[in-house]
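What follows is a group of structures, each given as structure tokens.
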Structure 1
Amino acid sequence: MNTDTHLSKKIAIGCDHAGFELKNTVADSLKEKGFTIIDKGTYSKESVDYPDFAHQVADSVSDGEANWGILICGSANGVAITANKHQKIRAAICWKSEIASLARQHNNANIICLPARFISVNEALEMVELFYATEFEGGRHAKRVDKIMCS
């Protein structure tokens, strides 16, 4: 896999308290690979409200500050629901590598949502790597993706 074209990309990352440790591990791994990380918080294990951070990551991706995003909470449901309220966002809950690949290939997802309480660190790192390395297939999928955004 050639990640050279991805090294200049900026990634917004955010989480709630349940995803704090995994967020830091994922961010550190991506930094080691040359990515620029825009950390939107949270910055501790203290209980917080996940929408506060999901909105920040979604705004960052929507506005072009980041090329794509990562959101992490206990189940990934809350952050995905929140992020998908934003018009330009296609946030995908991923719990297996194949789903992370398909989220990019078929749905052109631009935020990966990880369930910290249900996956290992190694699974998270593998899914994130597949997510950023997988290209959107376009074709028949582009027509479907074009129908997602509400006016």
Structure 2
Amino acid sequence: MKRGHIKACDDIVAASEPWKTLREKVDFRHAINRGQAYACIRSTSGASEVAGFILFAAEPVFARGGYLRAIGVAPSLRGQGIGSRLMAFAEKAVSRQAQNVYLCVSSFNRMGQAFYKKRGYTRVGTLPGLTSPDASEYIYWKRLK
């Protein structure tokens, strides 16, 4: 991801869960500086646009696993496999350094939960009230090796 992609990624965040409900933003600059931010660019008819993004730590940061911090796809492009390709990219990068990958998903984000379950993730824990007093964060895990 380049700094020039941040505005488009901010727009995706503003239109997506869990950030809409939590009224939160994503610090793309920090993730870029750490080498943990990637954008999916879609080119059509000579023009290009940010189709989605993924932020993750590939190195083991918890229980021998990498950590997926955030993923988002432009609302108009959802359902076209972009999120799946971003996840496959992250999992491949993590698998070079770790045998597991972890992520958190908000209890109210049912679409996110279904997305991760479809890709082989298992819910292994709950963090009540982490981001909001009325919600929990569910910890999901997938063994890569």
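Miscellaneous remarks
- Which of 1, 2 yields -12500 [helix-only ellipticity at 222 nm (-39500 (n - 2.57) for each DSSP H run of 4 or more, over all residues; to 500), calculated]: 1
- Structures 1, 2, by relative contact order in percent (Cα under 8 Å, 6 or more apart): label with the highest value: 1
- Of the structures 1, 2, the one that 2, 10, 19, 23, 22, 16, 7, 2, 1, 0 was derived from, the read-out being P(r) over Cα pairs in 5 Å bins from 0, in percent: 2
Each value in this text was obtained by applying a stated rule to the coordinates, not by laboratory testing. In this text, all values refer to a predicted model and were calculated from it rather than measured experimentally.
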